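What follows is a set of structures to go through.
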Structure I
Amino acid sequence: MTTTTISPSLPRSGGAAIPILAVAAFVIVTTEFLIVGLLPALARELGMAVSTAGQLVTMFAVVVMMCGPFLTAWLANVDRKRLFVAILVLFAASNGLAALAPNIWVLAIARLLPALALPVFWGTASETAAQIAGPERGGKAVATVYLGISAAMLFGIPLGTLASNAIGWRGAFALLAVLSLVIAVLIQVSMPAVRAAGKVAIGEQAAILKSPFFLANVALSVLVFTAMFAGYTYLAETLEKSAGIAPGQVGWWLMGFGAVGLFGNWLGGRWVDGKPLATTALFSALLALGMAASIALAGARLWFALALALWGIANTALYPICQIRVMKAAEKAQALAGTINVSAANGGIAFGAMIGGLSVSHWGAGAVGYVSAGIALLAVVGSALVAKLRSA
């Protein structure tokens, strides 16, 4: 990890800086997911098919996956406060441009810019939160930042839909632009300086890619996220077709799924510092149990709700667990490691959505929970294999 110095003016626990980073994470990830709720409205106004507008979502994910590690390595030696303020200002500008976009091409540019910055934020925010909090509180600090992503996934799409109805899709982007500027100011005021004491060359950072233990941890993240999103991508379909939830109630069940997941986020951050691989195995096993039980108990509403809650807790816990585990596997380049994990997670999301879609099309919605549970069990086995590499 790059040696850093932290301003003594703030307590080691981070004061207000870490919660503000969590709010920044909410704004940044909401920018990514908000468009899902806005697609019908912006497609109508810009005169295109929803499927065409949906390619903006694909483009965002691909840019995050392909560009994140290189940009993070390039910016690794920039003062963290300056970097975060610049990222939030960029998000403000891009959201403002999206609000004014006259056509799909301008809107594509407005989506390209934040896609470049998002993985840089995730890699460096995780590392910076752990540095500010200190080694004993690092996991909890990263989990606090990850509350932002949990909240964004819980509220991002519903808020996008509501905003589209209330103030229009342009108004929704404009609101995010204002929020981004506010958070930039708060970071400037609240965050201690986190400076690199010595520059680390890109080639030196990239040396982590020669570590079998690090690469195995990244592969494990791909497997975990594949399991998570094979089931989560088609959760609404599962709720309707397997559990018999009325379409009008599905949104509330999804919000409940995200709400209980906040507890999982807290648990993951609390337990991961000591034994990251064991914690990954534990929550992957709980994920498998929750997924399989949700299908098996779909006909018994109370037991189904409990199984779904277990699924939600394990699902959300694995976000910070995977991030912290991969960062701990790369002591000399944790910011780059965090961003590589974000890219790996996006790859897992893509694989999971593909596998889940094949499961639904071939065997129906009732099978996707069992298929994703099987992949989660592979992650349990994978955790044990990665642990052997560490001791080798």
Structure II
Amino acid sequence: MNILYLTANFPYPLTSGYLRHYFLIRELAQQHEITLLSLVGATFDAANIEALTPYTKRIMTVTSQTRGGSRRRKAINRLRSVVSQDSAIVQMRGIVEQLLRSERYDAIILSGKQTYFAVRGLPLPPLVADMCDATSMKIRGHMRYASPVKRLLLWWDWQQMRGIETKIIRSAQHLLFASARDCDVMMGGLAQPAAVIPNGVDLDYWKRSTSSRDAHTIIFTGAMNYAPNSDAALYLMRDIFPRVQQVVPDAKLLIVGHSPTPEVLQAGQRPGIQVTGFVDDMRPYLEQARVFAAPLRFGAGIQNKLLEAMALELAVVASPLAGEGLRTRSGESPPLTTADSADEFARAIVHELCTPASVTSSEREYVQRHFSWPRGAAQLNEILLQIAKS
């Protein structure tokens, strides 16, 4: 098949939130020809294109000067896309029109809500929309913990996002989601074809190199300028960890991830806490920890950080929201402990710190069974073949 693949950000490096598309493209390229068209930011490193070159027939990028920034800026940019005033989206749409005139595509895979406006209203081949996660659900969850002024902006952003998601659902021949939870939330009782294709884990990379670990070390990882992560880190440092220290005085907490906000850096000055900022390799930090704590209070999709911790055989204590993202379509739940309040989190973490590490690897086995890139790509391939025949 000849496939046009659109993304709202370039799917490399693999530390980005778009690693999903790198692996799906890599797997699909074994059977199909892929043209990749991506929005990129002004600071995009063109050398990243080399990583996708072996798996694509053609790669094109469109530079947006408005990508990134504060939530307010992102919300404004989203509105510009809605009314077709974002110059990068206009340029992207022009490229799509030119490509559709010059050759025949069997399918379009669309990722990123913003990219929808580059194809809206055009005569298209079958469209597969990778929703990945329920962004509107994430925004709505954020509203619960925001200040009154920020809540108004979030409400407005939620309204815009929900409208975009509805338009994409109505336009696509098939929809993809990264988690069963998000699929259920978005689709409700709709009869539109939808599939859950979870993110995978490179088990050769995420594999322990040592059996030793610090019995009293807790860790949380992620991009610390991403609102769900920074909120979870602050909740962990300010409310949960002090309760753990009351029982385990020598407990240590590692907050590992790039771009920590000023609030995260300030909270990280408390005794027993280390905020690392960017690290070249996350694995040594995960390997030294005994417990991975994920007190995410809002968010969506599947938490790669949990999969990586589980692949490295860490005990995981997570909020219901974070744990539910790892539930399989068949209803199987991940081998982790869920906790809601700060007291529940502290008790669960203390229990893990004071219990000898299990000799089993149920966490890794769960990841191995359910979160494989080749398996997900094979499922996507079946969907593409099915819609091409219809």
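Below are the figures for this structure:
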item	result
Structure with the greatest value (metric percent of Cα pairs over 36 Å apart, set I, II)	II
helix-only ellipticity at 222 nm (-39500 (n - 2.57) for each DSSP H run of 4 or more, over all residues; to 500) from the coordinates reads -12000; which among I, II	II
Which of I, II leads on FRET efficiency 1/(1 + (r/R0)^6) of positions 140 and 188 (r between Cβ atoms, R0 = 25 Å, to 0.05), largest value	II
For 4.4 (distance in nm of label points 7 Å out along Cα→Cβ at positions 356 and 380, calculated) the corresponding structure among I, II	II
Answer label among I, II for the case where P(r) over Cα pairs in 5 Å bins from 0, in percent, for residues 92-179 alone, calculated from the coordinates, equals 3, 13, 16, 19, 18, 12, 9, 6, 3, 0, 0	I
Top of I, II by FRET efficiency 1/(1 + (r/R0)^6) of positions 132 and 236 (r between Cβ atoms, R0 = 41 Å, to 0.05), largest first	II
Which of I, II yields 27 [relative contact order in percent (Cα under 8 Å, 6 or more apart), calculated]	I
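Quick note: the coordinates plus some simple rules give every number you see, no bench work behind them. Computed from a predicted model, the values in this text were never measured in an experiment. Cβ atoms are built from the backbone, for glycine too; each structure is taken alone.
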